[in-house]
Structure 1
Amino acid sequence: MSTMTLRTIASLFSLVLLATSASAQDSELRYGSGVPASVRAFNQKALTYLAETQREAGFWMDTQGEGAGVVGVCVMAFLASGEDPDYGPYAENVRRSVRYLIASQDPSTGFISGAGHGPMYHHGLATLALSEVYGAVNERLLWKGSEVPEAQRRSIGEALELAVRCIVTSQDQNPWKAWRYSPEGQDADTTVSGTVLMGLLGARNAGVEVPNRSIDDAIRFFETNTLQSGLVTYKPAENHGDGLCRAAIATLVYAIAKRQDSPQYAASSSFIKKFLDEDITSYPFYTRYYVAQALFQSDFEAWKVWNARTVELLTEMQGPDGSVKSDHGLAYGTGMSVLALALNYRLLPVYER
C-alpha cells in the first residue's frame, strides 16, 4: 500500500474518530459514492496528455513563462486521482516536477521562482504542491538518476519549510499582513493572498510548523475585505468584477482555517450561490478550481449539482489528445480542470471537509 494511501486513510480515520455520529450524507461526503465514469475518462485522457508533454526537466513548454505554479498544479493533478506517486503510471512525472520545484527554489530565501505575472501566485501553488507530496513521495527515489546538481538538492521537507519561511517573512514585512505579487510587496489583494494562504494551510496540515499569528493575520485580512453582502473586495476599498472567484477563495480559506462559525464565512458562502447558474467568464479555470472547493466545504448538495454541470462542460472542452485549452497554456488548462473535478476522488488531504 502506498504512503499516500496510508496518509489518506489515516486522515479520514481521524475524522471518523472526531465524529460522534455519521449520517448517510456524511459518509457520502467523506468517502464518495463512486467516481463517475465520465470523470475517470476525463482524468485518464488529461493525465496521459500531461505525462506525454512534460519535459525531462519537469516543466511544460507551452506554459507562459514556464512558471513553477503551473508545475505545482500538474503535480497535484497527478496525485488527485490516487495513483501511487512512487510506483504508479505517473510516478516519474511526479518526481520530475518535484525535482523542478526544489531546484527552482532560492536556498537562502525559500522563494520558488515563477516567471510571468504574479510570482507569489507561483510560490503559493508550488508550496501547496510540496505539502501534498510531503510524506507521500519516497525521498530515496526522488533524486535517483537525476542530473540536478547536488547543491540544488534538498528533501521535500526542507524545501517545504523554506517555502513556508518565505511566506511568513513576506507577510511579516507587509503592512496588511497578507501578500501581493512579489515577496517584497507592500500592498495586498485577496486573490494572491488566498493562493499563498492555501499553501501555508497545506503545509500546516502536512505537519510543518506554521506560526498561529500568520494564519490569524491572513484571516483577519480576509475578514476586513468581506462585506455583509458576502462580496469580497479585491483590495481594501477596491473592487472589480462580479466577485465570484474572490468569494470562493474566502469561503475556502475560512473553512480550512476552521472559521466556519464566523459571519464572514456565512456571507461569502451564500454569495457564491447567486452565480451558480451563470457561465464563468472571468478567469474561468482559476475560478472553477476555487468554486469546487468552496461549495464542497459549504454546501455539499449545491456542489453535487455544480459538479455534474462542470463535468459535462469540461468534457466538451477537452480535446482529442486530452488537453484543455486556456489563455495560460494547455498544461495549465488541463491541470486546473483535473483539480476542478478532484473532489470526486476525495484524496488530496488539505481539502478534506
Structure 2
Amino acid sequence: MSLTIAVTGLNATDNPAPGVPVIRSIRAGCAAANTDCHIVGLAYDVLDPGNYMADVADDVYLMPFPSQGADVLLTRLEAICTQRPIDVLIPCLDSELSAYLRIQDALRDLGVHLLLPDEAQLKLRSKASFDVLAERLGIPVPKSVVLTDPAKIDTLRETLDFPVMVKGQFYDAYLAHTPLDVRMCFDRLASKWGLPVIVQQFVPGTEFDVACVGDGQGGVMGQVAMRKMQLTDKGKAWGGVTVCDPALDAFVADTVARLKWRGPCEIEVMKAHDDGGLYLIEINPRFPAWIYLSVGAGRNLPWLTVQLALGHTVEPLPPAPAGVLFLRNSVDQICLMDDFQSLTTTGELHKPARPEVLR
C-alpha cells in the first residue's frame, strides 16, 4: 500500500507550526504499518525550515496565502494533484481552515480526503464565541468580552476583574493588569490578526493542554494530555510531560461530545487553584506543535487522523500514560542554495536522496 499525504504549516522557528511534527508522526505511523508514504509539504514561505529538512517532505509546493481566497487555493491544489495525486491532506493552521472547508467537496472529487469540523463547529470554538459555549452547551469557560472598538476598553472593569488575558482571534495571548495594558495588547493583536480581540477573565491555576481527535459524532478517538514544563518568551511549550487525570479526561470527553467535534484539535484547560474547578480556556482547531509527543506516548494521533480520513474502521485509543517527557531543541539546518532557488523561482521543490553530510 502506498499513500501520498499533504501537510501544511512547515514553519519551525521558536513559535513553530505543527506541520513538521505532524509529518514526523505520519512517517512513524507508516513505518509501523509497513506502508509506503510520500509526503507533500504545502508551504507559505520559501524560508520555512521544514521545506528543507531531510526526511520531512519529499516534495514542497508554495501555496497562496489564505487571504487570497478558497478559489485560488483550489486552483493551486488542482495543479499539484495533476503532478502528484494526494490521498489525505491535513491542514495545520487556524487561518486556512475556512478555505479548506469551502473546497472540501471539490477536493473529494479529486480523491483528496480531509478530516475537518464543519463551519458551525469551527465558528462555535472561536474565542469570540466562548460565551455561547457556556450558555448553549453548558461548558465552563472564563467570562470574556469581545472587543472591536478600543473605546470599550475603559468599560472592562464593569464586567471583568483584572488581571485579564487579551487574545488574538487566531493566535497570541497576553496577560494585562490594567486597561492601559489592554490597549497596548489590543493594538498589537488587531494589527497582526485583525478584529475582534478577545479579553478573557484570568483564572489562576495550572494549565493542561490536550491534543485529541473527534469522530464528529461526539466521540473521542484518541487523546494525549500534557502539562507544560518549559516555556518560550512567547508562552509556547518548549518542554512538557504527559499527565493522566480522570477528571481532565472526562472534561475533554464531555467537551468534544457537546461540540460533536470532527478531526484534530487542541483543548486548553485551566485547573483553578482556589476550588480545583476545570475551565475551558481555548480550543485550537488543529494539532499543536508538540504533537510528536503523541508518538512517544504510544498514541499516534496524526496517523489516526490519516486512517479516519480514509474511512478506515479504527478502535478508539485509551488516554495516554503519564510520565512521557518531551524537550524541544534548536539545530542549524543546512540547506542547498539550488533548493532555495528552485522553490523561489518555480514554487516547487522535489528532493532526491541527499548526501549524509546534509542530514
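Only the coordinates and a few stated rules stand behind these numbers; no lab work does. All values derive from a computational prediction rather than experimental measurement. Cβ atoms are built from the backbone, for glycine too; each structure is taken alone.
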For Rg and Dmax of the Cα atoms in Å, the calculated result is 20.4, 64, so let me know which of 1, 2 that is. 2
Source structure (of 1, 2) for mean count of other Cβ atoms within 10 Å over residues 156-163, computed value 21.8: 1
Entry that produces 15.2 once mean count of other Cβ atoms within 10 Å over residues 244-251 is calculated, selected from 1, 2: 2
Comparing 1, 2 on distance in nm of label points 7 Å out along Cα→Cβ at positions 100 and 228, the highest sits with 1
Origin of the derived value -0.87 (log10 I(q)/I(0) by the Debye sum over Cα atoms at q = 0.21 Å⁻¹, for residues 252-299 alone; candidates 1, 2): 2
Given -18000 as the derived value for helix-only ellipticity at 222 nm (-39500 (n - 2.57) for each DSSP H run of 4 or more, over all residues; to 500), which of the supplied structures 1, 2 does it correspond to? 1
From 1, 2, which structure was distance in nm of label points 7 Å out along Cα→Cβ at positions 44 and 76 = 2.6 calculated on? 1
Name the one structure among 1, 2 that mean count of other Cβ atoms within 10 Å over residues 84-91 of 17.5 was derived from. 1
